[in-house]
Structure 1
Amino acid sequence: MKNIPYKILTLSLLATLLGVLSSSSLHATAASSISVTYAGTYTPNLTYAQGNVVKYGNCTYIALGAIATNASPSSRPSAWTVLGVLPENNLFGSGSNTFSLDFVTIGNPGNQNDSNGYGKVSYSYQMGAYDISVNQYNAASSNGALGLGDTWFTNGDQPATAMNWYQVAAFVNWLNTSQGYSPAYKLTYSSNTGYSMALWPTNQAWTNGGMNLYRNASCVYFLPSENEWYKAAYYDPTKNNGNGGYWLYPTGSSNAPVAVASGTNTQTAVYNQSWSTSPAPVYQAGGLSPYGTMGQGGNVWQILETAASGVNNSTTLNCTAAGGAWPAGLGALAGGFQNFSTNTRTFQNATAGFRVARILP
């Protein structure tokens, strides 16, 4: 949850490496004295030599020979040998700019929509337990994520806000590429004009639950769609004698949560606060949803992936946000509330932040 040190090579990786180097399949390459070098996370625009070890996705690989530029383990599987599968740790960055993200699993695939037509998701996925903090957002910038800009608040555990849709999408893309996964969104960056976006072709686009031309099918981290966000906030698989159902508020209840400035007590949320105050730290943003997410009601609005039309088939469509904010009234937290639509994808608001979702690779 907080910044923690990151060791590039774990003991388990070293043990696996020694095992592979002593295997007959590697000796079959006639490289009895192969030089082994850890080369970090796989980078498409680099070439690799025999013996280079890379992290790609949730695995480590060793190059069996010279690897040309853009020849990833997925595009050239015969050129790489799997060393092993690393545990999912959701660690990002390096050195003092290392951070982790916490996720909760949103299971019960194939649930039904709420009465307002939201919430049905046909697959299991994971939702960020908390909104992205200032510390996490700034660490991504320090690790090379381009064009993210400054956040409105500066306290490290406060939610990162006042970024436009492109910037939060770029943060998500960096999460993917820093781990060796495909970017979620087809963004282009210019230092003069900022970001622009194109649609993915249908053979590369996300198809779980329907065609989504914004999201790449091979990404792991993404901005939640309206349905993914709604289910994580309001759905309770134990409701109705285990048949599942929706609560009115994202605190596991249809009774109004108690308005607080911060804290983690059940049945509380950060709303009805003065505009002159600030949002709570992301780890103090009220009681949890049935699945275990915090702050999906109140504290800050959360920018979503889904276009205002409900269909991600045009780059000119307005984007959406959900959940309310610390100065908002109770109605903004309710499941029946219509999410607000921003006027452009470059719209920035000090009360709007975001959280990240992921699919298991």
Structure 2
Amino acid sequence: MNKLLATAVLAAMMTNPVLATEKVLHIYNWSDYIAEDTIKQFEAKTGIKVTYDVYDSNEVLEAKMLAGSSGYDVVVPTSDFLQRQIAAGVYAKLDKSKLPNLKNMDPELMKAAANYDPGNAHAVIYMWGTTGIGYNIKAVAKRLGDKAPIDSWSLIFDPANAAKLKDCGISFLDASTEMIPAAMNYLGLDPRSTKKADLEKGAALLEKIRPFVRYFHSSQYISDLANGDICVAVGWSGDVFQARDRAAEAKKGIEIGYSIPKEGALQWFDMLAIPVDSKHKDAAHAFINFMMDAKITAENTNFVWYANANKASMPMVEQEIKDDPGIFPTATVKARLWGAKVYTKRTDRIITRLWTKVKTGK
């Protein structure tokens, strides 16, 4: 009996070398960003035990990556942060022979992501989306009327509007590289500009709005929008849709909308990548390939309400999601989106200083 068992185990290990040498995997991903049973499905299929941790800002992830020896095997940086972390030697090149599900990916979106990672050498798209405005439909209408500019950044960047929304609560992302460019765009400036004067103008606008902002946070707004604790949030598309879903389930009469402002908005890609010092690279490749399985991708999109770049998954994505222009924007809206600029260290220092002043008023 023991011999038979040992023979069976050995045969399984020979069939799947990943199981033989890679029994653990450490993943670091954004909060609220994966279907509830995805990890369990991966563990059941591969026998690999997953440790799954979460963060809510690129800055937190970057600090760990640049410090080295993070202990993680798969992480999910946003495209512009990925680009400069690649330059710093943070990520290993992918072995595409271990990623047969790459065939499922949308060539045009992967080409767009290649602007940050030439040849898609280090990462594949997990999800993508926009940074726009989430809002409580009734609360905003009560304060600004039925003609409230919900389709414009003026909803919050016009001090007169922001003042009227103060009592019900405005939140901003704690993300300087998204908020300052959005303000610049509203002012008619190039949101990708690195000119000090342009950055200062964007920050100056945010400082005018600061007295009306309840807090800066990159995940709290999901539950707060759903519960009615705030009425407007600058946030990521899928997060706002999660808030909308939670509000609907609670049946308390709270309706949440999402707007990609007519002036334009940031388009970003969140990328699956393997740290260069990962100790379980075979398991990491197995996980990334698993995440590109059409069924798994569709399940994740259906759960988190973010757009994916997996063409093969689309027949399994819920029709309501596919038809929502806030998730999959129309060609007209896409033309108004911009990609993030990768900043030099000098520009980083300028933005960090400006952002500190915006948040603290000092």
Structure 3
Amino acid sequence: MKRTPFYEKHATLGAKLVDFAGYAMPVQYQSMVAEHMAVRQTAGLFDVSHMGEFLVTGPQQVEFLDYATINDIRGMVPGQAQYSAMCLESGGIVDDLLIYKFEDKFMLVVNASNIEKDWQHLAHLADSYDVTLENHSEDTALLALQGPNSRDILQKLADTDLSAIPFYHFREGKVAGCSMVIARTGYTGELGFELYHDPVFSAELWDTLMDAGQDAGLKPAGLGSRDSLRLEMKYCLYGNDIDETTTPQEARLGWITKMDKPDFHGKAALEVQKAAGLKRALIAFELTERGIPRHGYDIYVGDEKVGQVTSGGHSPVLEKGIGMGYVNFPHHKTGTEIFIDIRGRKIPAKIVKPPFVKNTTIAS
């Protein structure tokens, strides 16, 4: 397995390490629930250096990305970040990603398990444009500092006024004297910052951040709590909730799918699907009795199987089972009573309007 620049830190802290997208990653340190609640109440520090980073430069960078992705690239300004996705010609989702616009380039941040696939997909589309693609995944380290206290902790070390960075924007600055990109995106639903930096600074940066957050409740957090946090917000996980067999429209990602653009890769197929009418949609549900839904469990309305769970687990905040899944029309509406088949027992549940956890600090 590959190791991120923070591997020794994880090992020293006694983290439970697992193979994730070919990297030895910490799934938890002490308690997944404690790490989850730290992010909701104080702050947590995640190593997400396994993510992929591509740079796009050249005279036609805007035109290229406008065609390669489904959101509105042309409306972005330098210092802005955007959530988007790439589609196959069939309309299936190649990957979801973050896009950062600099003065003279774009940075794409893609899922770790899709780095090679995404690179090949983009390289193929780039043949028709005057652009240059660079893969900086191996020489970019990334920490995510998330939680209500994250700004106060980071401001002690940053030379940038963090309160001046709006949600889904970024600045280039220094943290603990180290140059980096400081972004306000995130995958937890709380106020937070992503720190893209040269791996040569990683060990020092980890220690400095942990020291700065000691009195503010900062805890190292693993992939386990990252998954439960994103589930409470109904954030999609590639490979579970979205993949090449699902379209943005089915996944309720119509808000990032700009069908009024002249063209993008996969648009024609999505137009056909929209005209024909959707047959299923991604829904959120809460169990009304004890149980833990998991990926792959069947969803029923009465005795009729109407869908399948894509992500599920126990919500530490709500103290109940929650999940997501694709459900056939017309059983997808909020308030519909459904059943989740958990090892042969049909546990009652209800389709709810996401996110599951509200009143978070994400927009603070």
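Brief remarks follow.
- If Rg and Dmax of the Cα atoms in Å is computed and equals 20.5, 62, the structure in 1, 2, 3: 3
- Value 26, calculated as relative contact order in percent (Cα under 8 Å, 6 or more apart), assigned to which of 1, 2, 3: 2
Here, each number is a calculation from the coordinates, and none is a lab measurement. Just so it is clear, the structure is predicted and the values come from calculations on it, not from any experiment.
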